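Following are the structures in question.
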Structure I
Amino acid sequence: MSSTIDDISLTVLSQTDRPATIALVGNPNAGKTSVFNRLTGLRAQTANFPGTTVEHRRGRIELGGQTVTLLDLPGLYTLDAVTPDERVAVDALEGKLSGWSQLDAVLVILDATNLERNLFLASQVLDRKLPTVVALNMIDITEKHNLHFDLEELCERLGCPVVAISARSGRGMDVLSSKLAELLRNQNVPVTPPDLASCSSCSGCQYSARYDWAENVSAATSHGDTSAHGRLTEAIDRILTHKVVGLGCFAAIMVLTFIIIFWMAQYPMDLIDGWFGLASQTVGKWLPAGDFSSLVTDGIIGGVGGMLVFLPQICMLFFMLALLEDSGYLARAAFVMDRLMHRVGLPGKAFVPLLSAHACAIPAIMSARVIEDRRDRLATILVLPLMTCSARLPVYAMVMGLLFPTDPVKASLLFAAAYALGIVTTLVMAWVFKQTLLKGKTRPLVIELPNYRVPSLRNALLLMYDRAMAFVKSVGTTIMMISLIVWALATYPKTPIEEMPTEVQSQIATFQANGETKKIDRLISQVELENSFAGQLGRGVEPVFAPLGFDWKMSVGVISSFAAREVIVATLAVLYGIGEDGAEDGGLLIDRLRNSTHADGRPVFTTATCLSMLVFYVLAMQCLPTQVVTRRETGSWKWPLLQLGYMSVLAYVAALVTYQVAAGMGFA
């Protein structure tokens, strides 16, 4: 995801006039983001580091009377960087990151339930000699299982302040804030104990020495037994990670997730739809009839409103995924899916790009750099865009609204089926590539299974808010611009009545004689739309898409969506809002599409057409930025062209079969 970086990110300010910067460092699943959210709340934003596609979050807070920038670095296990995310984190600690100067302090987050493993990274960070505070997180969980820590001993062993906290409940956060403020005032660097110093100066293996040190520190500072917690985790994992039952659980959890999404999202969707419908009617009455009124009601309100109506479903999806990830389940899902991936020839490390592709294929393709073998990496890159990214969600939601407007169970099942189709097709095409163009052995997946824990509603809500704002910004800029372009193409050139076909002029005369002015306006609008630039383009490509059940307006939507998949929603909202019956009652996209008909009165969006469109957008490559990134990562245009070619053919053939079969079964 691309974001605008503010001036603080792009300009290296002097030590005296820039806000102090504190970086949060920690292992994945250590609760680093929870600490960040607890400290910053809504005063944070997501962006990419300058010159990279590595995402980070930063926020401004007040500590000890001064403004401080908190920088949430990517999670990592070691400072011996291999992946792009790890490299960015190390560069930040070393003051080498483009656009960022030297850090003023470091906040190291340790998972109290896995102290020994977390201490390895802590030892490397302490070696950097930056002012450091260590936060021992999840202390509430360890206390429930009778595991306690000697904080004074741990502080002495690490040579820096240590604070016990629970980011989920907020416990200890005030103490942590005061320690950070004190650290910024005094700029005290860690006092390296002799046993830690020997880890980097001994003649043997530094890794072995650090692991021995971490084991000794953990044993000396922790007291108690968490075996009961471990036995419970193992008992749950025997079910959720079973090679057969685990897949069934994964499918059931996903279906239940989508049911909750559709059930809860339908109410705010109806409100948003009603608000924009009322706005369209009201503005239409205020403005005199003409192009400007059409621009506002059809181009702006229709195009933008047609996208924003799906915001609740997108918010709920990210909210549910955040809960699943925070609970520790998504790591188990990765473990279960890894068995399938090996059967089709994908490497274990491909799961991380595949999972991130559900947000956006661009950073997913970039993250495929972690795959060492070139053939495995190419196979992964070629199939990543088949995973359902967030740009497809408005299209899916639109189709669900047309087919099952009042049945969230059926809608969720079809939504899950769309996701499943993308996953299955990804695995099948990976197998095809690994059996033909890119033969080679695969490597196993190494992944940490974090402890199960109660997910944080606060974190889930903050993530939902963050993603919602990103979506709204997209609608407010790119989507609005494209909506206006589509409106202009659909409005001009104008066709005078005297230049319209004779039969149309005859119909107009008949309507005039009967005083049917609304029918006259609708007929003129339809003829002008068909003769517009958009109409000419649509008529030109309509024969290509007609076998899929698409009319010329849908064909224009397909062409426009090659810039970005979600653009089709705004395009259809504009095209079907001009000269359509649905525009009269103020209804937005779903109503307009549901009421649209062909010239002979047949409905345009039949069940067969909706299913065909859904399948097409599950499989089609319609994202030019993804193609550019594929070219950059592979070093050749042949791979993105292959990607575009095979996905386009696959989408067309699958949609063709879907429409013809559904129509043959009487769903046309």
Structure II
Amino acid sequence: MARILDTLTTPAQLRAFSPEELAQLAAEMRQEIITTVSVNGGHLAPNLGTIELTLALHIAFDTPRDQLVWDIGHQAYPHKLVTGRVERFRSIKQLGGLSGYLSRAESPYDAFGASHASTSISAALGIAVARDLEGKDFNVVAIIGDGALTGGMALEAINNAGAMGNKLIVVINDNDKSISDNVGAIHRYLGNLRAHPRYRKLRSTAKQVLTDLPVVGDLAAEMAGRTQRSMKEFMLPSKSGVIFSELGFTFLGPFDGHDTQLMIDVFEKAKQLDGPIMIQVLTRKGRGYAPAEQDSTKFHGPGAFDPETGVMVKKVGAPAAYSDVAGDTLVEICRKDPNVVGITAAMAEGTGLYKLRAKVPEQYFDQGIAEQHTVTFAAGMATQGIIPVTAIYSTFMQRGYDQVLHDVCVQNLHVPFLLDRAGLVGEDGQTQHGIFDISYLRNIPNMHLMAPKDENELRQMIYTAVYGINGPSAVRFPRGAGVGLPISHDQTPLPIGKGEILTDSDAAEQADVVILGYGDMAPVAKAAADLLAGEGIQAAAVNPRWAKPLDEELILRLARATGHVITVENHMAAGGFGSAVLELLQANDVLVPVKIIGVKDAFIEHGSVAKLKEMCGLTPAHVAEVARAMVRTTVRR
């Protein structure tokens, strides 16, 4: 039988479907998402939880005239399916295919690009205010997860939206989860609403309550006030339930987000109210797929898996992931030293700190989706002699930049940062690549920057950050598996600002070129040197280890001796490790040809890490090609 989904080209078609047809469409969408993600990887559990909600939104609102502003994009795969992207959906996250997030360049239905949490209410408020300034008339709806409400930006937006009073609808998609379990008082507050006994009556009484809602302009103000009070009394369990109302919002909910017809009624009534409106919608991550319902964290953003069993597809004998090595290392340190703690911002699984949470929970702290707070929280702990190892993805650390600079580095506090997912991260695309951290951190006084060539060096660098540096430091490491070395449990601090020669150190000064491969590019530099050796070109491959402080003696000595310098980094070429080397050479009047190999001045799309590295020239073959051209066309000094 033909799928309804395959006939869908615009969301306007949804309004002609019967409840039975909508139920069938929801089932087809669910299966399409499971099938696609099982092959491509992607965000599964959160998207399975928003299918009925998405259908209701596009039925009740006239999109794209009415503008839906999705927070992050983890919940927007169903939105892509109903907005004319069915035929391309199986290309999602693949090179040249659909983005895994929202993209204004991809569709007019994507009102605002999003992939970092807590932005939707701010963007929607901006759109609403612009609408009113221009005298236009359309609805603006922000859809935000309950976990994203822990982000300060969302709370700042709520504060301003409530005060400004513009018509705006905020839908809280309350599924009780971020990637990790939600934490904090806002989560507890919403949980109180969710768990209140009156919610059990919701399905039988919600439609009558909606009927009682005042239509602006149709009823007397006194009746409107009385009805809204009764709404609060019905929906909110105690005086604490008026928090959002006291901030200037009309608060409605909680409602069953998997009841499409109910949610259509809710949104139709909400459209008739003035001012900012907040609607709490309860959904379940992984809805309709048992493995994802049972473990929504595991299936938040899985790689390939067997859709029949839910078993993840893993390479047999694959090396340990860098994040797991980091987690194991921190567990070892914390077990021996009660003054060391691990901190993350809703990234326990992704950063490996879930291991610390399980084994040394009293020394583990998750601060939710709140990077700015997390960094300053760590700084406060450091003032009291605690060593707070703070693990945050490279791309998310951007959100705490001022706090790193002002609260940590100005005070020269001993806060070690672990920057997971540094470099090109693959299918998650341009907003998730961790390719800016060297440039935004190395210019801050007191900061120390390291990057390991393999998983054992990562262990040593974490140990160095904890015990070898009395000040701020950051260790950046890539997403995914290490190089496959046996894990050594020897932990000793590395010498500060000292690199290592990976090729024959005795012959390094007689080489034709020096190749400095920072972090995960050190093996690439070594492989390029091996290729060149087969052609009679001698290259000294160096693992610099440090971007700040540089190994000045080693770099200057080899630059002078070889007369040719190449730097390679899994990072933007502008302002990164190569720029630091150029500055060093300039300061010391070492005027030799230098080539910086890194990501060019562009946002890099989504695709496999291997393909993206090839596009950016981060391969042994390209490095060897650059070296070959330098040596053959430049007169040696």
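What follows draws every value from the coordinates through simple rules; no lab data is involved. Because the structure is a prediction, the values reported are computed rather than measured. Cβ atoms are built from the backbone, for glycine too; each structure is taken alone.
Structures I, II were shown, and distance in nm of label points 7 Å out along Cα→Cβ at positions 341 and 589 at 5.2 was computed from II.
To test your reading of the models, identify which of I, II gives 46 for percent of Cα pairs over 35 Å apart when calculated. This figure was derived from II. Ranked by FRET efficiency 1/(1 + (r/R0)^6) of positions 333 and 533 (r between Cβ atoms, R0 = 41 Å, to 0.05), structures I, II are led by II, which has the greatest value. In this comparison of I, II, the computed figure 7.5 for distance in nm of label points 7 Å out along Cα→Cβ at positions 21 and 501 is attributed to II.
So log10 I(q)/I(0) by the Debye sum over Cα atoms at q = 0.08, 0.12, 0.13 Å⁻¹, for residues 397-628 alone, computed for just one structure, reads -0.27, -0.63, -0.74; which one of I, II is that? Computed on structure II. Quick one: distance in nm of label points 7 Å out along Cα→Cβ at positions 597 and 621 came out at 4.1 when computed from one of I, II, so which one is it? Going label by label, the one that fits is I. Given a value of -18500 for helix-only ellipticity at 222 nm (-39500 (n - 2.57) for each DSSP H run of 4 or more, over all residues; to 500), calculated from one of I, II, which structure does it belong to? Of the options listed, only I reproduces it.
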